[in-house]
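Take a look at the structures below.
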Structure I
């Protein structure tokens, strides 16, 4: 086994900020701009002007990947080799301990029409934070009459999701799930994918599990109350992404960096745990629209400055939710909130650098595009930037940083959304006028002065796959061979 090289291995420590679903396509309602181009994002633009930019295909060109496969690739683990389904990541992140041989699922609470077997709604309700834990407690430890040798664990994750794990002899992750993937389609019957005895046995176990869960949920008081209130009941659990825990070389051994992450989204937290990345709790962070962005910046900065880490990963989910919810203006506004959080992070890291507590860099990108006009992941590449904090500060200006308060950031409310096309012209013009205070120089890096999908295409890094990200990061921060 290789020796682990910790915090003295890099000349700089790096904050890696990833915005889930950051990319998009040109939208007529935004004057044929993308949400990134339409948003007022001076900090992102300063990072682009200070550093090296490019376009990243999280796995490969033309692939509309999931967040789990994208993150594996970005962290330096080929998903074609290591991916075993997203269920284990979701369940581990939700707090279920998984041993070799266990299987697990990433699940939705959904609405089933029992008379027809049709899944009317794949998400019974996105705002499920209060009810989800109650229903999970009812399902946890459910008995399977035909398979008493198997144990069932259920934990609430985020929004409408939960993690479900099954333990017992003879299980295989080579099975399909019950999720029809679209509303108004039949609940699926689980099937073996490879014809093995284990897979056939597991399909029977999981089909009975689906039936047992429905029996528990259909008459649960939570659902009785929802029906009386005119709300759709959460009377079925969609079991999808069957997977087992992966066995890989730990992140620290592979890259020579001691890593931590702030990732309230359970699937990302579980993936990080599978790679040996320490998970940090940031107060008030939720993995959805309600999250406290500033808390993420404070937690990652603290880990890098005094926590013994030299790679701090920060995951942001809310922007992806706006894409899935097809909320054009809301995606623009949440990108602007992220921009303010980035400025808070720059301030914290710069104060530490000035105090002689190390040198710091920022990496900023996404894991895939989630265009609001599609409402789902797509194959477009995402913009990527690497920059030294000291160079970002040259562009932002220390005077401007002095006015930045590291405090909760207000969230945009849907009722406050306005047509954004009317303000795009002024914002687009302002984004072309970024200069270093007191000079006429427009960029310190590769000549790109804005952070968006088309500007990044002109960057010095070109277009590259996610598998090259950690190599770029390690070179940038001076990791010693």
Structure II
């Protein structure tokens, strides 16, 4: 390089750095502008939807109480969680996810952790440790992009199997909420009437069914002796301001919570609370921009990495909760923003009153709500071999043709997944069973392709042209 070339390079290099810097700053500004535009679009959708149908949005916000209340009450009574902290942080989670995503995304208990905690009488530090472990695991999968890689390789029949299996599990669990001991037969009459009203609400979608059921339940709690410990002389629920208390689990607590509850919850949260929810949101709300699996994973991580340190219940998003809230009228994030504000107020000022009402809420009404959520979730399996199935949508949203044999295989994969979930009460077992069934069909196809490419079956002692080998 001569002197003139070096001089030109030196003159150009100072200009290159500002150029790269300006390009970097412009890309940041563009991303910020896009994020602001998306946020404003979501808020417009929330406001417009709520102003158009406020009662159905409010009704839909309470669609998931049938799965929330039993677990919340049980964990509170065993002192495994703080009710006030759970209401505050889950309420904040409802508000923030409603603002961020603009869909009725539920915030519900991590069921596998709750089951182990109740069976083994976990302490608050142990259940918090389990929630923190799951949050860290989901966060790692989301930040590294592994959850996207994982999602792209799961066949749709397996995902729909997880959704249908979860729905059937909800229907089965609805029976556990029904109060069988009843000499007067009142519960049976209420159940029949509530179920008939549920069927009618399928035709009259604008009727706020869940809101009506909630109000009837609260009225029954206040007006009868169902309230525990009661509105009698020995108990006077009072307003009390939330006093947050943070703690750090010991190494022993963390080990027990992680090994005995967290590891079992991680695949359940990944499959049902992230992947299945992302696909279900697309099925139920095709005209709305729904969150990605990465966004949902980061949401689960953030909620639990904050709340669990204060004794809040480990929570996640769930396909059952989304189906329930959609079934009872929720179509936007405004519904869960309303629910979040209510939770926040109860947690900050009236957690004792909330616990009294929760304890006395009629199980027969919870039974009907859970049953409706299960039926709504089971219904998504119907679209497996139709144009509404994501993997069958062609360009322009038109579905492709499915051959009869391939359609039967898809149904088989879905039903094997469902069978694994119901038989072992574990989403991970159902997932593995469904994937093995799917891979077995693909292996058969490849074997047939190789056999045909090889010119048919080769007999011992013959070449490919049928001539005897020497």
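Coordinate-derived values only; no laboratory data. Keep in mind that what you see is a predicted model, and the values were worked out from it rather than measured. Cβ atoms are built from the backbone, for glycine too; each structure is taken alone.
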request  = Supply the structure label, taken from I, II, corresponding to Cα extents along the principal axes in Å, for residues 182-269 alone with the calculated value 52, 43, 32.
outcome  = II
inquiry  = With helix-only ellipticity at 222 nm (-39500 (n - 2.57) for each DSSP H run of 4 or more, over all residues; to 500) coming out at -22500, pick the structure among I, II it was computed from.
reply    = II
request  = Work out which structure the value 16.1 belongs to, where mean count of other Cβ atoms within 10 Å over residues 46-53 was derived from one of I, II.
outcome  = II
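One of I, II was used to calculate Cα extents along the principal axes in Å, giving 75, 57, 38; which?
Values: I: 75, 57, 38; II: 97, 79, 52.
Only structure I yields this read-out.
I, II: which one has FRET efficiency 1/(1 + (r/R0)^6) of positions 30 and 454 (r between Cβ atoms, R0 = 25 Å, to 0.05), as calculated, at 0.00?
Details: I: 1.00; II: 0.00.
Structure II accounts for this read-out.
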